[in-house]
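Enquirer: In the part that follows, the structures are each spelled out as structure tokens.
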Structure 1
Amino acid sequence: MELKLTSKEKLVLYGLTRYPGLSDIDLASFIDVDRSTIFKSKRKFRDWQIIRFLNVPSGGALGAEILSVVFMRFSPGIDGRESLSEWTLSPSCVFCAVTATDAFSLVYSRNLTEFKRRSESILSRYRQSGMLEDFRCVHLCVGLASYQYNVPAAVSEIFGLDRKDAQVGPVSLMPLDDLKMSEKDRLTLYAFVRYPGLSDLELSKRTGISRPTISGKKSRFFDANILLREAHVEWQRICCELMCFYHLRMRQDVSFQDAGSLLSMMGSQLFYYMQPGDVCGAMLSSSYSDLKDGMDAFVNSAIERDLIDGRPYMVIMPLRAIRVEKLDYAPAVAEMLGIEKEI
């Protein structure tokens, strides 16, 4: 059943997605809602389980060269929600959303050889066994790709908040920071990803690293975009009917700004990854007719401006049918950074 939010609760949800690292005091000043309302709303959101906070590492910090976007379509009679255990147990798979008929995943790999050795071998076995009707892999180069986190703008658009501060700027998957990380750097990065809700004091106790060092590394990681603080929303609990994952081929010289303005015509964008020639992402829509109208407007405009090659490849999922099988970066961080200490 869809949960109804009050106007102030919608503002708080927006504030938590736009400024997920702020204290209640600072958040109250940004969204003009009193602290008691923020406290009550956060408790209600926790009870309803409609928001989850993550510390997301950049691919470059992990030593990854490739982020692979994988679309799967299951054969008739196969329920994908019951069939992906081998795939989601792989540490390199950091996200997997699945319905009975389709799945969308994100996979980090050190290089293409590693992806083919591990991930593509699983996909090939799935296909040979008759489980998959089709799959598509789009490989994004971490050194060239940028990432746009659009959840705040989606909340503002869906609830008609008209927030002028909704847009979050794009970030590179290869942060411009010295990535020669020490053993303490690697361990604290893992700790931040493994336990995003713990205080610096608690992380200090678990890692054996001093609290000032923990605090200093946290500031460095976030300032350099080695870590991103994100809020993930359970959309099916509060709004909309459909989520659409897509891949489209754009002209090599299309800028990130032009791509963003075009993509907004398709629907409420949640995120997208872009490299020269490719864009992969996810968006929300209130209905199929709205999705089709937005997609037609996007395609017509993009073709007129000679910006895309062909129509987007799309996987449309009813929100009520989606199950997030995996949303966890910690195993990938532990494996790729060689973290053997359990904390």
Structure 2
Amino acid sequence: MINVGVVGVSGYTGLELVKMLIEHPYFKLNYVATTSGDTKLEKLHPSLQDVVSMDVQGASVDGVKEHCDLVFLALPHKTSMSFAKGLLDAGIKVVDLSADYRLELDTYESAYCEHEDKEHLNQAVYGLIEYYKDELKNTNLAAGPGCYPTATLLGILPFIPYLDENAPLFVDAKSGVSGAGKKLSETTHFVTINDNIFAYNPLKHRHAPEIREKIQKIHNKSFNVNFVPHLIPATRGELVSVYGVLKEDIEPLEILKEHYKNDPFIRIKDKPVDVKSVAGTHFCDIYAQKNGNGLFVSSAIDNLLRGASSQAVACANLMCGLDESVGLPTITYMP
């Protein structure tokens, strides 16, 4: 068994990690921690009562080193990199769910803050499984993609060679409220979000530079990305629609089927996708259609799973020499 831990276990992504790890055939959940510790896991997450009982530790580098071969960091940006560097120096494998290692230095510092661990930043592998599988098998540091970039990139990357680079990409993204985390704010208050939908940070969201950067790195093409996220009155799930301009005639569904023919967690649909069909799973469902030279691509994921925690477990599987699919959820929360 491979001893693993979760630092930042109090949040939604931390809970999703625990749910997968306690059932994982090769990982032993050996350490869970928050900033303060001093509680039980089942008190932190009452849904785990009579399922699993563990002491929640106060997070420390020494504690992780003592108990773990690999650790998941479900921490906010900046906090994560300050914690990770000591673990990486000690040879502990790290899967980081924050933004701290997923971007190039200039992109990160322009969108977030000054980076405190430039040495390890250069060693990080972006955790978009379908595009970095081989690299993930040979790294000690996986950087989990953002949920919006995951859904956007999985949908649009197969079409980048066929798109007009001079025309902007428009990304219309909608996510359940769990993507905003546990901390209450005015926009996530029940009275605000119930029976409502609205855009937030349109054209200025931090995920836009991530999408642009990864398109550039994977295809060596520079696109202007206009990204507009919306909050919807749902707990979980994410629907992303991308609009581009084709420079040649293609059959969109055939492109998708050929591109992802060896990727078991990408499902190509022959009609527009929906979030309910992927909720609770690691699947990404994708649909595409054209109208003349106009391209419409729509993808759906569970924002907490494929957009964060199950993608992190898939990264960990590959980092530990396992098949990517081990322990990943496949049964949707339906109806």
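Enquirer: Using mean count of other Cβ atoms within 10 Å over residues 150-157 as the calculated read-out, with 23.6 as its value, let me know the right label among 1, 2. Don't skip to the end; give the middle numbers.
Expert: Working: 1: 23.6; 2: 26.5.
Attributed to the structure labelled 1.
Enquirer: Follow-up. Taking distance in nm of label points 7 Å out along Cα→Cβ at positions 46 and 190 as the criterion, which structure among 1, 2 has the greatest value?
Expert: That would be structure 1.
Enquirer: One of 1, 2 was used to calculate P(r) over Cα pairs in 10 Å bins from 0, in percent, giving 5, 24, 33, 28, 9, 1; which? Numbers along the way, then the final one.
Expert: On the way: 1: 5, 24, 33, 28, 9, 1; 2: 6, 26, 35, 24, 7, 1, 0.
Source structure: 1.
Enquirer: Follow-up. One of 1, 2 was used to compute helix-only ellipticity at 222 nm (-39500 (n - 2.57) for each DSSP H run of 4 or more, over all residues; to 500), and the answer was -10500. Which one was it?
Expert: Numbers: 1: -10500; 2: -7500.
Structure of origin is 1.
Enquirer: Work out distance in nm of label points 7 Å out along Cα→Cβ at positions 38 and 286 for each of structures 1, 2, then name the structure with the largest result.
Expert: The maximum falls on structure 2.
Enquirer: Tell me which structure, out of 1, 2, gives 17 once relative contact order in percent (Cα under 8 Å, 6 or more apart) is calculated.
Expert: Checking each candidate, the match is 2.
Values in this text are rule-based calculations from the coordinates and carry no lab data. Predicted model, so just to flag it, every value in this text is computed and none were measured. Cβ atoms are built from the backbone, for glycine too; each structure is taken alone.
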